[in-house]
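There are structures below to look over.
All of the numbers you see were taken from the coordinates with simple rules; none came from a lab. Note that the structure is predicted; figures quoted are calculated from it, not measured. Cβ atoms are built from the backbone, for glycine too; each structure is taken alone.
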Structure P
Amino acid sequence: MEKFLYFTDGNAIDAAQDFACIPLSRFIGFTMAADDNASLSMNFVSSGSNSSAVNELDKIDLTITASTHKKVIKSICKAINAASFAENSGLIAVADVLGSEFADPDITGCAISIDS
């Protein structure tokens, strides 16, 4: 069974890109989201119409406590590896801002950018 990563941006779920639920199999790694020390991007193979383009990515930009990148990455990896289907049907809340559920307490927000 596939695991899914769940994200909300904190807005009511009433518009495009207010939430994303992405298959773990599309995850390709972490990068710095912006030119600061309080951001972390989770990059995914694109689900959009331009998915054949080499540079097209779906991105979740996490806002984190400054300089906690490694700690946050470890927590996300732990949540992914610990998730059991019996407990949560394979759904892993990485940054559910709307529901106040995070894989790590140093995650404080997220922005969702899906290639469509």
Structure Q
Amino acid sequence: MTPRDHKRTLGLLHGLIGILILTGLVVAAMFEVRRHPSDAAEKLQWMLYVLPLPLLQLSAAYGLFTVRKWGRRFVLILCVLYVWIFPLGTLLAAYTWWFMHTAGARRLYGAAPSPDPSER
């Protein structure tokens, strides 16, 4: 696979996770409102803490798709969070971490190349 193929795959996976989490939050909010319509605002305050996660995930997927330097940094930060979601989050974090540290990804995202020990 080329670096562009890896980029596309990672963008799709991160975007899919963001959409799934956002959909889960919407469904949970709808059930909560139907179950307790009188105190729905109090019951949905927990969403304010969880809502940034899928939004950050979707913006990271956008950064990967559009080949932005900040997208690479953003995805690496999210990798650290997703490594704890065993097993799929761990696999995605490992794949993302591996690809973002390859020479192809560094060239693609304009990151500084790692120093080559043979050039010393």
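Which structure, out of P, Q, was distance in nm of label points 7 Å out along Cα→Cβ at positions 91 and 107 derived from, given a value of 2.9? Traced to structure Q. To which of P, Q does the computed value 26 (relative contact order in percent (Cα under 8 Å, 6 or more apart)) belong? Label of the source structure: Q.
Given 1.32 as the derived value for Cα Rg over 2.2 N^0.38 Å, which of the supplied structures P, Q does it correspond to? Each step should come with its number before you reach the end.
On the way: P: 1.01; Q: 1.32.
Source structure for this number: Q.
Given a value of -23500 for helix-only ellipticity at 222 nm (-39500 (n - 2.57) for each DSSP H run of 4 or more, over all residues; to 500), point me to the structure among P, Q it was derived from. Value -23500 for helix-only ellipticity at 222 nm (-39500 (n - 2.57) for each DSSP H run of 4 or more, over all residues; to 500) corresponds to Q out of P, Q.
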